[in-house]
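Chemist: Below are structures written as structure tokens.
Just so it is clear, none of the values below were taken in a lab; they were calculated from the coordinates. Not measured: the values here are computed from a predicted model. Cβ atoms are built from the backbone, for glycine too; each structure is taken alone.
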Structure P
Amino acid sequence: MKIAVLANLKKDVPLIKEHPPDDEYWDDLDSPETVKAVVRALRNHGHKARYIAPNLNLIRRLLTYKPDLCFNICEGHFGASREAQVPAILDMLRIPYTGSGVFGMALSHNKYMAKRVFEREGLPTPPFALVTDPRRLPLIKFPFPLFVKPAHEGTSIGINENAVVRNPEELARQVEWVWNKVHSPVLVERFIEGREFTVSILGPEALPIIEISTPTGFYSNRQKEIDPTGVRRTCPAPIPAEKSDQIKRIARRAMEALDLVDLCRVDMRMDNQDNLYILEVNPLPLLLPDPEEASFVASAQAAGYDYDAMVNRIITIACERMDLPIAETRRIPRLFPKASKSQSKV
């Protein structure tokens, strides 16, 4: 197949005053190492693959390249629905792509709306409240300690060592800090004291579960991006088979509730009474070719996939879902037809 790999790179961040290039706001973007590894994996399996930057020239570049399929891992730059922007373009162009569509991407990136879906579907998630104005905190009807994080971010962006708050004064201070950091709504939820797990889903497979242990009792942005000292990731997680099956069932139901397909990673916590709670679902798990940093890659490795096999399994799963033979070439409609001699130039 002819495949376009689409990803937002950290080196290409927009230059804006609110978020300079070294701001953690951009931490969920990919590195060139990830893109090179994905392209190499596709080429090693006989595909013709090329990286295309999803900038303002994306539509014309896709129409020129004419891919049969896009390998989409774009996080986007702006807006609560930014992970849905490239899928929307691909839908408009009628180009098939890996991963979830517009609705699933937008819903899962909005953690507040995702949690409302979980409640509606009877899935366990900590009680929560949304802050839309840091000067007017909503009435919190559940007990401290609470956990404070951005409502529309990933990669633990906006989560520092003070994310767990134990009284109203700490809550007000942390909400203001998060608001000033991300300039968007803040999610407050009951902090579940206990063990943390992440389970990756690859098509029909729930991969081996990872348990994450940290010095703070939760995963902060600094621990993910700067200093992982004391962070331990154990795969497979040391839990009974029955509990492992329960975690995987809940993860699968969460994925389906958010209309996600092909792949995702579900983060959960288990309290001291062994009750499970969904924290969030990531439809674009990190694919950095380093299992020490990328949980999805580590879980796939534990399931027996090397990196190339994992990437090409994603391709196969997407093609099967869309009933698209891997060898089939799709004709992309021309959205910008060449002007005839009778047409005036713009």
Structure Q
Amino acid sequence: MSGHQQKFRQRVQTNTLNETIDFVIPWVDGSDSAWSEKMKQWLPAGFSPKECCHRDWGLLRYWFRAVEKFAPWVNRIHFVTDGQRPDWLDISHPKLNPVDHKDFIPSEWLPCFSSHPIELNMHRIGGLSEHFVYFNDDTFLLRPVGPELFFKDGIPGLVAALESRTPYNNGIHCYINNTITLSSNFDIPKRVMANKGVWLNPLRNGIGTVIRNCLYLKYFEFTNLAHNNHLPTPYRKSLLEEVWNSEPGLLSNVSSHRFRQDDDVNQWLFHNWALMKGEFFPVREKQLGRFHMISGIDGAIKASEDIKHQKCRMICVNDDILNRDEFESIRSSMEDAFKKLLPEKSSFERY
């Protein structure tokens, strides 16, 4: 354990793997006509959001089945929506906390139709534990996982890698904005070298990642600190509060954006802030799970195989389907895969 981690463990005063850990999952049903009409009322002139950003695949019940089967130790699930509730969901379940946007996002920033304000304000959720794992609604558990996958001695497990990304229309800008914000608070290369026992240790961080980090430090310009490729991410509530105290103007400005903008930052700013402070233990992306950008039937077949045969611990099935005619058949194939893996109803389901 590095000196940074030892000091951090003393500060959080815990030597146990038994932290209380919550899950946070936001969800939106884009097929809800009332919600769609509200979004249209707030759409800026000339702005047309991609349908796949708000489209529901009908897979949410399998998310709850997977959590109950593969992570029964979870303390509480904070289910975040814009007042939407699936009819089948038992909102009286003792482990479930239904959260409306208005319950934790300041009213002047509502309504919002971007994930970024939701993510940036998670620490405001009432009753949220200090240690929590953030899930997107397209991320699922596929195998049993223990709390130590996410936290050890109060420290989150994070991917520690440098990388380079190039902005393009409607994407990636937030990653570079995260790095710009980070570099105004930390000397990134110095912080990496101050904790080189993690960043540059092949036994702890993997030889491929270490080689990449060394190359970026010495020869290349990096524009981003890598993350776990859209998979569930552990956070400490107090760290989110710390970043807000350091960058209140920036985070307030992004939180006021009802739709995504090129000057946004996102939740990975918190991930990278923890990396700079040395308050993490390294995890390797391949050990966590797989990311699938599904744009057609070929991608759906690969993702379905991963699901049915539990080829990884966690999976992200990201919607990038532009052909509406293909969507329903792809959605149905994904649901069939989850049905085979998780056929039994969970206690979160009313029917």
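Chemist: Quick one: FRET efficiency 1/(1 + (r/R0)^6) of positions 129 and 233 (r between Cβ atoms, R0 = 35 Å, to 0.05) came out at 1.00 when computed from one of P, Q, so which one is it?
Modeler: Q
Chemist: Starting from the value 25: which structure in P, Q was relative contact order in percent (Cα under 8 Å, 6 or more apart) calculated from? Each step should come with its number before you reach the end.
Modeler: On the way: P: 19; Q: 25.
Derived from the structure labelled Q.
Chemist: P, Q: which one has Rg and Dmax of the Cα atoms in Å, as calculated, at 19.9, 58?
Modeler: Working: P: 20.8, 76; Q: 19.9, 58.
This value belongs to structure Q.
Chemist: Moving to a separate point now. If you work out distance in nm of label points 7 Å out along Cα→Cβ at positions 185 and 217 for P, Q, which one comes out largest?
Modeler: Values: P: 2.8; Q: 2.2.
Checked P, Q; max of distance in nm of label points 7 Å out along Cα→Cβ at positions 185 and 217 sits with P.
Chemist: A further question on this structure: When distance in nm of label points 7 Å out along Cα→Cβ at positions 65 and 81 is calculated for each of the structures P, Q, which structure yields the highest value?
Modeler: Structure P comes out on top.
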